[in-house]
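> The structures considered in this document are given below.
All of the numbers you see were taken from the coordinates with simple rules; none came from a lab. Computed from a predicted structure; not experimentally measured. Cβ atoms are built from the backbone, for glycine too; each structure is taken alone.
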Structure 1
Amino acid sequence: MAENIKYKRVVMKLSGEALAGEQGFGINPPEIMTVAKELKEVYEMGVQIAIVVGGGNMWRGITGEKLGMERAQADYIGMLGTIMNALSLQDALESLDVPTRVQTSIEMRQIAEPYIRRKAIRHLEKGRVVIFAGGTGSPYFSTDTTAALRAAEINAEAILMAKNGVDGVYSADPNKDETAVKFDRLTHMDIIQKQLNVMDSTASTLSMDNNISLVVFNLNTPGNIVKVVKGENIGTTIEGE
């Protein structure tokens, strides 16, 4: 393990949109391969990597609810979308000789392991990337909350929030407000009190209660994931008080 690594065990939160790329919807294999190559660089540094994947490129439970579908049912459909993304990412990583395991919160034994905390930690210790799919396994919880929950369970040092084209946390939407100011450092309480759109409130509270650092950065800039685990000052770092 290189001495210049700040975070030795991380949970990477990848949105579904990050895997869709410019097409914005569905699975985009070249985009997934680009992400996988970035992750391989970090893996080869000796960092233990767990990944939580979203499903927004496939389906959003809130959208389904607005269309008249029962919210719980709509959320379960979204969970299945995250599993499709996880299997795609696993395939890309393993084609690059990065050993990977997918664990799902909804059992699908033919294609993935069920989520078992101790087994996930063992995989990480053995040098395998673990992809957590299926969200928390319960409706009404986002994959942001899943990232915070899994990070707490596996004793991760940080959650890396990889954003599509956004290089950190701003006081307002920089695409709509020219006066928006980018923050370099914030506390979890700042996020909650200022109502900054980083994670949902459940995920923010869970991260704060378990003292898990959060780094929000632009996934589209090559080499950014490596810079984050080294502790370089990019994006926005959110820590305890």
Structure 2
Amino acid sequence: MQFWSSLLLLATAAEAHYHFPRLIVNGQTDAADWVNVRQTKNYQSNAGVTDVNSGDMRCYQIKPGTGKYATVVAGEELGFVAASAITHFGPVQLYMARVPDNADINTWEAAGNVWFKAGSISAVPPLGSSEATWPAYNKKTVSFTIPKNVPSGKYLARVESIALHQAQSVGGAQIYLSCGQIEVTGGGNGTPGPLVAFPGAYKATDPGLRWSYYPIATSYTAPGPAVWTG
């Protein structure tokens, strides 16, 4: 009986987690998982990354890209599908890294200070742990507007959901992320920044990676740099 109870608990835990296997562009969702998104290590387990110093903080990928990428017009929306839904409260953010012209988008590692924050769906006061505070909570899709002045070119688009339900102590936050492969067209002459690295952009002690149920905080700021709006 104890054995089956343990299995049930494991299954329930896995169902409560999630991953981001598909992109949405112009209202059209990828026809299959991992077409325009690099397949992540949690494609079966749905487990999140808990060590912000791990190389998994970059793209959490299990293998390179498939050779495909989605085309997005600057100023329009890029969406991500959460399988099966974003079942933990916390912010959801978008980072982008421009692929060098001489690099292969499928194998480029995006190491070093190459990432800028392009969007953030964060807390709406008054703070709590419900959907009223966290707009992305329990949603099956999230979307961000690609900055109008971002230069045209190929990019990795990194979505991250920071789950705060066990973040009462350092190291308790769970980060669910993946990297989509896109080409931005119709871009501008902006200089995105500040640029940060993954790992490196976050410290385990960052206030944005902590959450207290009691007393509830009166303010919340997601970790990382400010959103670049162009």
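> For structures 1, 2, calculate Cα Rg over 2.2 N^0.38 Å and state which one comes out highest.
Answer by largest value of Cα Rg over 2.2 N^0.38 Å: 2.
> Can you say which of 1, 2 returns -2000 when helix-only ellipticity at 222 nm (-39500 (n - 2.57) for each DSSP H run of 4 or more, over all residues; to 500) is computed?
Attributed to the structure labelled 2.
> Let me ask something additional. Going by distance in nm of label points 7 Å out along Cα→Cβ at positions 134 and 174, which of structures 1, 2 comes out largest?
Once distance in nm of label points 7 Å out along Cα→Cβ at positions 134 and 174 is tallied for 1, 2, the winner is 1.
> When distance in nm of label points 7 Å out along Cα→Cβ at positions 30 and 118 is calculated, the result is 4.6; to which of the structures 1, 2 does this value belong?
Structure of origin is 1.
> Let me ask something else about it. Taking relative contact order in percent (Cα under 8 Å, 6 or more apart) from the coordinates of each of 1, 2, which one would give 25?
It was calculated from structure 2.
> With distance in nm of label points 7 Å out along Cα→Cβ at positions 110 and 126 derived from the coordinates and found to be 3.8, which of 1, 2 does the value describe?
Traced to structure 2.
> Out of 1, 2, which structure matches 12.1, 36 when Rg and Dmax of the Cα atoms in Å, for residues 102-165 alone is calculated?
Considering all the candidates, the number was obtained from 1.
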